[in-house]
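Several structures are given next for inspection.
Where a number appears in this text, it was derived from the coordinates with a stated rule and is not lab data. The structure presented is a predicted model; accordingly, all values stated were derived computationally and were not measured. Cβ atoms are built from the backbone, for glycine too; each structure is taken alone.
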Structure P
Amino acid sequence: MAEIDAFFKLMHEHGASDLHLASGQRPSLRLHGDIERIKYDVLDSDKLRKLLYEITSQEKIKIFEESGDVDFGYEIPGLARYRANYFMQKNGISAVFREIPSDIMTVEQLGLPAVISKLANLPRGLVLVTGPTGSGKSTTLAAIVDQANRTRKDHIITVEDPIEFVHTSQNCIVNHREVGLHTQDFAAALRGALREDPDIILVGELRDLETITLAIEAASTGHLVFGTLHTSSAAKTVDRIIEVFPANQQAQIRSTLSDSIRAVVAQTLFKRIDKKGRCAAMEILIATPAVRNLIREAKTHQIPSSVQTGKQYGMQLMDDAIMDLFKARKISADEAYMKAYNKATFRPYLKKEPADFTEA
């Protein structure tokens, strides 16, 4: 057993989402959104480097020493998987580990809206799960893929950097590919996937023009494609995809995207006040004919209105989802206010001046 594994066990026992190891500081855990120090000695760079290199392949060490940062996956059998990132900073080497649970929670166990389950049964198209870093996008996607794995008889290919949730083949065949280990990059994996008889393709991150182009192409040619973006709302997600393309291609991509997109789920996490843990609020956009028309005609600013009137399809605005959590007394007024789009809706519930005075 590696010496660093003791930190992972402590992290797992406390239900922490992240472990922070930084040269010149004591180790820390992120517990329910807050950083908490561990009662341990300050780590110097040499000691921390020794701890980290014990679980790192020579290939990843070489990349790290040449570039100053590296990502990879690490697994402790029977405990959990971890997404690792090493980086250099002023005091020396540092690392952050995100725990990826071994057990994949279902949509029902996560308490997500029922329409999320239906996304797993779509025959084709593009489904995007978006939100800031650490908002639970991977957990939501894992629940959707798990639903497909249990209920469909298809071939699922995931392309991630690194592999996070591991799905054991059930009714489906599931193949996991890691960027840098099993394939050169996302684009190369997507090009290859189109010749590998897939029904469902999960792309860990749509991060550049080529990857987005290939994902839309795959969705347009009869595949169900899931992907993530770091955007905060459904309308901004559509705009973000289109803005990646050169100006002279944007009209064409609007048309193609309007035909291929099926749903956008934008989510953010909130610290709970009713019990320990966090819960997700979701904005859900379903690509109805009216929504497709707005995308095609460059009227994405009208998408929130369509979401508001599309509740019968399972659509909901982020602020409505936040209000539901607040009224159920699961989150505080301060949390609701800080993460809402329309701050005025939640200002009357605040007991003191808002922390972010720039949005008052």
Structure Q
Amino acid sequence: MSFRITLSPSERHFDVAHDEPILNAAIRSGMALPYGCKDGACGSCKSKLLAGKVIHSAHQPKALSDAEEAAGLILTCCATPTTNCVVEARSMPGAGEFPVLKMPGRVLSITKPVADVAIVRVQLPANQRFQFHAGQYVEFILKDGARRSYSMANAPHNLGTPPAIELHIRHMPGGLFTDHVFGAMKEKDIVRMEGPFGSFFLREDSGKPMVLLASGTGFAPIKALIERLRDQGITRPVALYWGCRHEADLYLHDWALAAAQHMPHLRYTPVLSEPDAGWAGRTGLVHQAVMDDLPDLSGHQVYACGVPVMVEAAQRDFAALCGMPAGEFYADSFTSAADKLVQGSA
């Protein structure tokens, strides 16, 4: 049994198999729907159900509250239809443009700029043409079928020879995948991946100034966006803010300084929440630093990536206090496996 999903106002449609979430079927059909985590944690795929009925699997209340669900909102990543449905969803030009591929990869190198961050380069297979937008992510498929998501930190034009994607992986002690990366993984290991996923990428049809906002390894897709801006010769004003606890956590600080030196329209501001003695730079919450410098965001686009608490605070406060239009905030919230366990038990 399958159900027909019709998108409004485009009137495009696709079929959803029995017990399949709407988003999975949309991705499979190449439909350009917004989404991020695919796990009911970020809320990026929130849409309005205009007709029909769905059942939601476990998700975080912050992504979809009971009140929002009662008002007819759904998370397409968690919503399984029980009838034909009409869904109001904004079109995302570029999303779904490239085919999602399952493929093997070979670990080319593992470097650790700091003790708890590994930069892993994974060679792409020669017999598959893997295409993606700067800012998107891949999922590693583990032996037990579990998946872990990581954003590409290099833009598509900067894969190198042989072609490889760059991933920034923070060690989460006890984490099934990160313990392996920091313990047993070695060069030439074979990994299984699927992608590209996500609707976090540059909206290049806009001329608005941009805020690029990162916390921790949320810098990875932001780095890819910067590489894309430079490659395309895009000279829109860019304010880059990178928030970390300590100075050592700014694991590519020199890279960011060099990017700002070579791109006159790019301004880089690192912000530390727990500064070490001798730090002369900005301190506090990274999204607060943005608001201090740019109290009026009504004419900006914001690209935010990192821990959920930072992304949520930025989205809330930028809209409420700085006039940021809701449609100009693009985010990739890094939800850990531990977060998803809490979500599942909830």
Structure R
Amino acid sequence: MKVKDVALSLAIQTRVPVLLWGPPGVGKTAAITVLAKGLGKHLEVVLASIREPADFSGLPVIREDGVELCAPSWAHRLAKEGGILFLDEISTAPPAVQAALLRVVLDRVVGDLTLPDSIAVIAAANPPDQAANGWDLSAPLANRFCHLEWSLNSQNWIDGMIEGWETPSVCRLPESWEKEIPAARTLVAAFIRCRPHLLLRVPESEEQAGRAWPSPRSWDMSSRLLAACNAAQLEEDVTTVLLSGCVGEGAGLEFIAWRKALDLPDPEDILAHPDKFYVPERGDKAFAVLSAVVTAAVGNLTRDRWTAAWQVLGRAAAQGAKDIAAASTRALLRARKPELPLPQKELREFVPLLKKGGIM
């Protein structure tokens, strides 16, 4: 499978908005059309460059009970049939139209019409210097997308002209892929804990601000895509492309390198043998491991797993990692079911910290 095809099909299925960048004529629209057909989804194409702000924010219509912002026909078709909204030529949309697109891309809201959560949003753009009357994307709009470069491979084009065009690769996610989201969010949070300067870095230049850069929103999108990659057991190159497309190449590559260096153990193995747990010496690894153990326990919280998770946290505290384990302790307490007993021995270690944090 081609990396860019797999990355795009994953973004569609995870409903993370994706923006394809590439010169005119490289096949962005054709690829999206074929992928939509391969996924069995209705495709609604809207040419952003020739639309007015009211086409996205709604046309004001006076009713007896007030003013209604009426959505256009394409939005009603999507609300009825579901599928994919494809915003073509978005880099030639003027600033007023880009502003009107903010709620459409993030919240799936057109005027007073709320589209189903299942709607996927894809956009395509030419670099501003290659677009007719092109504009740089505004920073708020750019930060709502995962940015993918759609380049042209001359050999693939030659082969396609002679032998016929290949159907873009479609990677189908398992139905249970969203179960991987808590673990992915935990890992991203552990990374930001040791790299807090990468949580938010708005580029100074307008050109860079119109591409991918790290923010709380783009890291959240990254966690969904990371969960999808883990569920589909994909190669690291797909994960790298998707994460870099959300938070920028620098932050994305740093996260991938950090994750590889952690070499984290399976939290299920730790829960199965809590008496053998030893806290890692590296603070970021200790935080990631303990967070992963609690996330796994909470995902299927039985009495045995509740007890095992507390034993792990207790051993971490006894081994000098009380402050690091405290965050996981709070998460475990919030997930407690009424029938699960409070572990007096392990909890005693964290009482001062929990009282200080207002948990007890």
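Per-structure values
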item	result
Entry that produces 0.95 once FRET efficiency 1/(1 + (r/R0)^6) of positions 83 and 211 (r between Cβ atoms, R0 = 30 Å, to 0.05) is calculated, selected from P, Q, R	P
Computed 67, 62, 40 for Cα extents along the principal axes in Å - originating structure among P, Q, R	R
helix-only ellipticity at 222 nm (-39500 (n - 2.57) for each DSSP H run of 4 or more, over all residues; to 500) from the coordinates reads -6500; which among P, Q, R	Q
Highest-scoring label, criterion being FRET efficiency 1/(1 + (r/R0)^6) of positions 3 and 147 (r between Cβ atoms, R0 = 30 Å, to 0.05), among P, Q, R	R
